Structure 1
Amino acid sequence: MNIALIGYGKMGQAIEQIALSRGHEIGLKIRSSNQDDLNETSLRNIDVAIEFTNPESALNNVLKCLRAGVPTICGTTGWNHGLAQAKMTTIECKTAFLQASNFSIGVNLFFEVNKYLAALMNDQNEYDMVIEETHHTQKKDAPSGTAITLAEQILENISRKKHWTKDFSSEQDSLPIIAHRKEDVPGTHHVRYFSPIDDIEIIHTAHNRSGFAKGAVLAAEFIEGKEGIFSMKDVLGIDRL
């Protein structure tokens, strides 16, 4: 498989190592210094594009790839306003698109645990809840896309919570997300239910970037040659469990 890496920072380099180890080729690397090289000509022989840049660039990058007919994986978060356009373009161009707030296999299993636990806690009104996330200081969005996904899953399953807020709020129907930024922390997500009697906690801790990188490559392998809009649940076959 010939892959285009759009974004060649630490994550892009980690993805490159995993992809090469699995027998793939990197046919195009787009950095901040050569953004104009992302065009229909450079994408002509690309099988799948993997995009990890920033919220300001993601939509434009994704649309260029989709309009060139290239199946596209996107791990950039913070651009939810553009997802509808990306999905519409995917259908119009008869290609494939997969966006995820987190490509880690462990995190996607953690998502399923989070949904199940939230459903169990819906009628346990004595418990309140909070989400905390910690990432490296270079991460631009706060709270993280993964924390927002966790919050949205809880909101879908716990009727007494109506919206999430950044930090604590006096509103009883709010779900707080606390974001911490520390040096050299790949990513930790902590969901805690607490009451006067006890606490229930689930935690996912990433030790390095390789889990995210491997998941992105697995997603690229899955999406190659397909048409449609997919998720990591499709990649991991979670709906079949």
Structure 2
Amino acid sequence: MITDCHMHSFAKDAPPKTGAYAPPKRDIRDYMAEAAPLGVRRAVVVQASVDGTDNSRLVAALSTEGPVALRGVAMIDADANLPALHAAGIRAIRIQDRARLGDSALGQLPDLADRMAEVGWHIELNTEPHSFDRIGAMLPDLPADVLLILDHIGHVDPDAPDALFRLLDTGRIWVKLSPTRVSTDIGRYADLSALMTRLGTDFPDQILWGSDWPHVMTPEPVPEIPPMLELCRTAFSADTFRRCMWDNPETLYGF
């Protein structure tokens, strides 16, 4: 059984609130129809940047009944009703820290971490290697029970992963193994083989997998889920594959 820890759901009948891209009209039911036959039984719906801090569509998606159990990751403002979001199935917030997008909220990390400690959530960072040292320097001042999760393998260069390993060595940072923003060999992912094997060997309890479905801001051809799962099966032992796909997500998102 598989848990997809990173996908997005978009509205089919309404425009996004803001954003740098036009989202595809593919929603949570489209996702379930594609993912469930592949063995995906649980998924994490991540708030899309085009919807900003309005999580109403995310909350609606989480209420969808079907063959895939759902949890969510929100983007919040100061007025966010965290208990209500928790009741809806949200278990984390996301911070954008991407030079490409011209948007960084990393300076808010200490205050947001304090809020997350109050509700038992973690923080997911859409960040890049240029921020890794800054993130590492912040860790001692953050609540000890608030984990940080790096989206998209931290957008790391697979040939220069040492800074990523240093963050993982702290034990307070996990990483989502969503390969499509990092690999230049989409569909085969041969350029990620060594990195994935090292992550699975050295950090089996700090890894998650996410498809990044439906792959916005990703060049054609549109990635498919089966080659990603095959990458993980090849790189990991059977025990590590189970941890990545089932045990670790259960611990983190409370499925």
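Throughout, read-outs are computed from the coordinates displayed, never taken from laboratory work. These numbers were taken from a predicted model, which means no experiment stands behind them. Cβ atoms are built from the backbone, for glycine too; each structure is taken alone.
Tabulated values for the structure
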| read-out | value |
| --- | --- |
| Answer label among 1, 2 for the case where distance in nm of label points 7 Å out along Cα→Cβ at positions 124 and 148, calculated from the coordinates, equals 1.7 | 2 |
| Which of 1, 2 leads on mean count of other Cβ atoms within 10 Å over residues 84-91, largest value | 2 |
| Top of 1, 2 by FRET efficiency 1/(1 + (r/R0)^6) of positions 4 and 188 (r between Cβ atoms, R0 = 35 Å, to 0.05), largest first | 2 |
| Read-out mean count of other Cβ atoms within 10 Å over residues 36-43, computed value 14.0, structure in 1, 2 | 1 |
| Answer label among 1, 2 for the case where distance in nm of label points 7 Å out along Cα→Cβ at positions 92 and 108, calculated from the coordinates, equals 1.7 | 2 |
| Structure responsible for -0.21, -0.44, -0.92, -1.69, with log10 I(q)/I(0) by the Debye sum over Cα atoms at q = 0.07, 0.10, 0.14, 0.18 Å⁻¹ calculated and labels 1, 2 on offer | 2 |
| Label whose coordinates, when helix-only ellipticity at 222 nm (-39500 (n - 2.57) for each DSSP H run of 4 or more, over all residues; to 500) is calculated, return -10500 (choices 1, 2) | 1 |
